[in-house]
Structure P
């Protein structure tokens, strides 16, 4: 029994975990050197197409109520944007029809979408695709794609927004 429990715990450390509550979500991924966690509010669509209604230039706090945060124990690279270990706020900016950026801001607590762009650590283009099925409640997940590699995936309605990252060397 002890051996089975040990194997199960080892497997769990190699895969991301998503924990949901009624209105808050958490996703954690274990990478070489530490873990990264996103905590966010989980709004529901209620028959609306919220991402489809977004206008270019609109900044969204990427969730509801409290600030969506990224906490990382390791330095991450999103393309050429380095995110040092620490706590950050995450926002999304609509840049065109089905075109979005992920904004990583060094102020971990923001009111709504008010932010000082001077505190933006990175503005990362998100790959936009059609989700395999409609997602009623906003879901953000951190997924491990290798020992030092992962991705953030944001799913809501029929859209999936993604960005790859890796641990910084």
Structure Q
């Protein structure tokens, strides 16, 4: 791989929007997506079901931190997806217990309509907490953090792959 810079970057218009709209959980499997040049162009036929988590609060974030190590000659991207799932209930607690034991791949839908894959090569590792604040208006629910270490930034899904993903969304939902 050539390590020669290839482009500059102009200042964009102020038309970007932040925030996450949904997270789609997929049981880990090798090569679940076909990826070329940072874009997912197909979803593997082995992926048969996807579970959608709606995200409407501002506390849901995806941060990718890239680090290069001159001594080791390596570079990585740490992907940290933080989700605030409102309201505690036994069904969600049981499902989160499964997520903690698994290593799901998560497709994140941004408020601007784009989709990116977190943990595409090895899945994610989950941590978090269950909390209820002291005041009546405080947060009551689950803070779930999913972390992945990748060699490239989170790939973006092309339009056909988004359509294929949405066709696999399960009708089984928890209604807390």
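Every number in this text was worked out from the coordinates using simple rules, so none of it is lab data. All values derive from a computational prediction rather than experimental measurement. Cβ atoms are built from the backbone, for glycine too; each structure is taken alone.
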Once mean count of other Cβ atoms within 10 Å over residues 78-85 is calculated for every structure in P, Q, which label goes with the largest value? Q
Comparing distance in nm of label points 7 Å out along Cα→Cβ at positions 46 and 102 across structures P, Q, the largest value goes to P
Read-out mean projected area of the Cα convex hull in nm², for residues 38-109 alone, computed value 5.3, structure in P, Q: P
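One of P, Q was used to compute Kirkwood radius over Cα pairs in Å, and the result was 16.4. Which label is that?
Numbers: P: 16.4; Q: 17.6.
Label of the originating structure: P.
Between P, Q, which one scores greatest on relative contact order in percent (Cα under 8 Å, 6 or more apart)?
Working: P: 22; Q: 28.
Answer by largest value of relative contact order in percent (Cα under 8 Å, 6 or more apart): Q.
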For FRET efficiency 1/(1 + (r/R0)^6) of positions 30 and 70 (r between Cβ atoms, R0 = 30 Å, to 0.05), which of P, Q scores largest? P
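P, Q: which one has log10 I(q)/I(0) by the Debye sum over Cα atoms at q = 0.15, 0.16, 0.21, 0.25 Å⁻¹, for residues 86-133 alone, as calculated, at -0.54, -0.61, -0.88, -0.98? Please report the intermediate quantities before stating the final value.
Details: P: -0.44, -0.49, -0.73, -0.90; Q: -0.54, -0.61, -0.88, -0.98.
That value comes from structure Q.
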